[in-house]
Structure P
Amino acid sequence: MAGEGTGSAVDTIARLEATIAARRDASPDESYVAGLRAAGLPAMAQKVGEEATESVIAALAGSKEDLTAESADLLFHLLVLLAERGIAFDAVLTELDRREGLSGLAEKASRKE
């Protein structure tokens with residue numbers, strides 16, 4: 001399994017969140033994360049959209065390795081965006097836990113329009 005020997009997926013995400021937090025206030029010349037932050041929230045959100053699109057393209061036309069790499073990029077940029085909005089990934093996991101056992105259709109219908 002991918003990631004074996006490096007701890008759980010939650011550990012990996014926690015380490016990445018810590019790295020993102022540590023690099024947020026660095027010089028944009030020294031840190032990609034700081035550069036994203038300097039570009040502003042709209043640019044950060046756009047980057048998540050770009051990575052999502054690249055993931056879709058990889059899913060449809062790429063290899064498993066391509067999709068894996070693009071998915072990693074997507075998760076990274078999503079974590080940067082969440083951090084900028086002050087949302088820990090644990091909050092996302094809590095929301096997923098809340099939805100567990102719900103029909104996808106019932107969950108979607110329960111959302112506010």
Structure Q
Amino acid sequence: MTPAELRAFCLGLNAAAEEFPFNPETSVFKVLGKMFALSQLDGEPLKVSLKCDPEEAVRLRAEHEAVAPGWHLNKRHWNTVTVDGSLPDRMVRELIEDSYDLVVAGLPRAERLRLDRP
């Protein structure tokens with residue numbers, strides 16, 4: 001997965017937006033103002049931080065070298081994934097979708113309904 005593909009996938013999710021609240025190099029992808037992905041798209045290697053169910057986060061870290069506790073984030077709820085080809089692109093997309101879904105699930109019901117996700 002290339003940086004452009006990662007960015008396009010994140011922005012392809014319903015109501016997703018890209019912001020730069022920390023610095024011009026760090027893309028923060030949000031849904032209705034809540035962060036679901038964070039990446040320096042020009043970083044080498046490419047990495048993306050994603051929200052994750054705490055139990056799943058621990059399992060993923062144990063099974064995949066490319067998955068580590070979230071860098072500068074709550075390590076119980078966030079993983080940083082190195083996108084270096086060691087994980088299939090499909091899995092990276094699924095992890096992004098899972099992060100998005102977790103964030104949406106935490107939104108107020110009215111906002112979830114706006115996204116067609118009761």
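So the values come out like this:
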| read-out | value |
| --- | --- |
| Test item: Cα extents along the principal axes in Å, for residues 30-85 alone calculated as 33, 21, 15, pick one of P, Q | P |
| Label whose coordinates, when distance in nm of label points 7 Å out along Cα→Cβ at positions 14 and 94 is calculated, return 2.2 (choices P, Q) | Q |
| Origin of the derived value -10500 (helix-only ellipticity at 222 nm (-39500 (n - 2.57) for each DSSP H run of 4 or more, over all residues; to 500); candidates P, Q) | Q |
| Answer label among P, Q for the case where distance in nm of label points 7 Å out along Cα→Cβ at positions 62 and 102, calculated from the coordinates, equals 1.7 | Q |
| Structure from which 2.1 was derived, distance in nm of label points 7 Å out along Cα→Cβ at positions 22 and 38, options P, Q | P |
| Cα Rg over 2.2 N^0.38 Å - structure with the largest value, from P, Q | P |
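Quick note: the coordinates plus some simple rules give every number you see, no bench work behind them. Fair warning: this is a prediction, and the values are worked out from it, not measured in the lab. Cβ atoms are built from the backbone, for glycine too; each structure is taken alone.
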